[in-house]
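Peer 1: Take a look at these structures.
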Structure I
Amino acid sequence: MTKPPRSKPLLRDTEAPIRSKPRRKRNPAQPRLLFDPMPDRVEPALAELKAHPPNGDQWSWELKWDGYRLTVHIEPTGVRILTRGGHDWTHRFPDIAEAARGLGPATMIIDGEAVVLDEEGRPDFGLLQKSLGASGKAAGRRASDAILYAFDLIYLDGHDLRSVEYRSRRHLLEDTLNGKDGAIRLSETIDADANVLLEHVCGLGLEGIVGKHLDQPYRSGRTGDWVKVKCVQSEAFMVIGYEPSTASPGGFASLVLAAYRGDQFVHVGNVGTGFKEAEMTRLRKMLDKLRWKRKQPPVPYAGKADIVWVAPTLIAEIEFRAWTGDGKLRHASYKGLRERQDNADVYKLD
């Protein structure tokens, strides 16, 4: 029986190895990467305000968190925590940053909201604002007791997920967090009729609910893919003055508020409740440094009260029940100051 011929090697030791030619010049900013480059920053998707939840089973519902919107970038070089306006606040949320490092070595971008919980486990914007500090010297303070409730996953291990429908992004987020209960937690979806859920949430004194269309990709801005229904209206207004108080010389009777109409400010009323004494004293000191030095006030004003006008600088989050017929806030209550770095949107009148 004859032996089969011995196979010859494809290459002899003296021959050069076979190499394929590159199809195009390699991008030096993306050396040897075959996946999607991680975005440096993603403009967030925003929820559109609705008076009532939309009908249909194509919506996923969860709580509306009362805090600061953040994206957490877990990168090969480290962790970055960015505000809605794109400012790096990694140093101001040390516990969230540490929890993010624990999710590595995967690379990802998590979208969520940082909150501080009260003794009953409810998010409290006032506590978050107190923990962080606000405008002025306190702006460098850290919120070591803040928790990030994660509700979306924008990027994961070389894959940009913005073109993927929400239901799939949600599954990936759940697998990524996998029941973690530290400073980064999953914002749970709630399988219930949206109207029943809203009634229950409002009864607990929470902010409201957010719905996300299951079949839509991640699109920046207010596209209608995400909607929010609030229990009580809460918006950001510009502080343009204060009404002095005879009972509290170091404080004030109320803050004077303004909103945008076009590119001009208009007076939308005052807020005189929701202040703790220490907060009122701190605000008064800040306002006195911003006193208006022009003859005309910053907005047209027909009221009778003696107002100390200030330069439009501070932005306050105000909770209110409704609008009066003449365009003023009804039952307004102060919640805390917003920061411009958080890209706080001063309310715009239609």
Structure II
Amino acid sequence: MLNIISKSHNRLATSGPKKVVDNLVKGLDLIAYPYVINRRLDACQRLWVHDDVEALWQINSLPAGIKVVIGPNLFVKPSQIPKGLDLSRAVYLQPSVWALDFWKTFGFSQCPLEAWPTGIDTDEFAPTESQKDYVLVYFKQRFKSELISVLAELKKRGLKYKLLVYPEYTEKEYKEFLAAAKFAIWIGRQESQGIALEEALSWGVPIIIWDVMRLGHWEASKKEMSIFTVEENNFARTTSAEYFDETCGIKIKNLNGLQVALDNMESNWRIFKPREFILKNLGLEKQARDFIEIFQYHFGLAYKDGLKEKLLKVGKWKNDSLFKRIKFWVKDGAKTVIKICRRLIT
């Protein structure tokens, strides 16, 4: 049995962290692995602190038999970890190998790191029989000059396209765009996993990815940009698409590669097999099993033993209170209103 401690699970708005926990829960349901959500920290042997920093301060006071996995949605980089917070008894998850390398490079050594991406809901994001009419251009926090260059090339070729700009769209709109897309061109920032991109692949949409050159190859708010130092922004072992191969589409590193990539994609977009890649590597069931096996690999807690485990203690963690839930719902409602207002203004 797994105890999941997650603030994101109680949120209404769709987000990357919410997808991480919700998709794991879907996978656990599919493999019939028992779990509870936001119960007291010592409720069962396997504890996952997904995104709640407050819970981290309590893990060292737990009985030795409680084994702890934490992350990935806790801190962006090692220097954000509060002084005095001891993580030595945990295993810290990162969504990809490059993110794990980044943490090692910039000084994290408190506990083992493990690369684990959440699964993708391949039933929800599945191909439809819709007419394929256009190229989907996805733009997320990159330089406007790059977008202008891509759109100019598409216009020159007479290719019909639809533009989707993060975060000014809903998930319903995203699915509608995917349904009619022949292929996509992805101009996005670095991603530790890239769930939205993987959902496009699951839909069967091959992608030309204009990949980042370094971590700092993006244009976001001053607050976001100020998180990283010059050295961190120059970290080059990063990507917009960690989980991707030649069956999914084409990666380019600069504008010079776009024409050849478009020639290839225009001729062969029906030949690529992106959905097969997701089904093989990021299915909900596979990733749920991989998650539970982290406890076996690092702590010796056998997968099969967890299938029959019962609650050790009864009670709730703070996230499960009605006050906390209402607080999250109000925040999400406010964000939705702000997004709608922005769209009406523009």
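Please treat every number below as a calculation from the coordinates, not as lab data. Just so it is clear, the model here is predicted, and its values are computed rather than measured. Cβ atoms are built from the backbone, for glycine too; each structure is taken alone.
Peer 1: Which one of I, II has helix-only ellipticity at 222 nm (-39500 (n - 2.57) for each DSSP H run of 4 or more, over all residues; to 500), as calculated from the coordinates, equal to -4000? Numbers along the way, then the final one.
Peer 2: Working: I: -4000; II: -11000.
Only structure I yields this read-out.
Peer 1: Could I ask something else about it? Please state which of the structures I, II yields 22 when relative contact order in percent (Cα under 8 Å, 6 or more apart) is computed from it.
Peer 2: Label of the originating structure: II.
Peer 1: Supply the structure label, taken from I, II, corresponding to FRET efficiency 1/(1 + (r/R0)^6) of positions 279 and 311 (r between Cβ atoms, R0 = 30 Å, to 0.05) with the calculated value 0.90. Please report the intermediate quantities before stating the final value.
Peer 2: Details: I: 0.90; II: 0.30.
Matching structure: I.
Peer 1: For the read-out log10 I(q)/I(0) by the Debye sum over Cα atoms at q = 0.09 Å⁻¹, a value of -0.58 was computed from one structure; give its label from I, II.
Peer 2: Values: I: -0.58; II: -0.53.
Going label by label, the one that fits is I.
Peer 1: On distance in nm of label points 7 Å out along Cα→Cβ at positions 175 and 263, which of the structures labelled I, II is highest? All intermediate terms of the calculation are to be shown ahead of the outcome.
Peer 2: Details: I: 4.9; II: 3.9.
Sorting by distance in nm of label points 7 Å out along Cα→Cβ at positions 175 and 263 in descending order puts I first.
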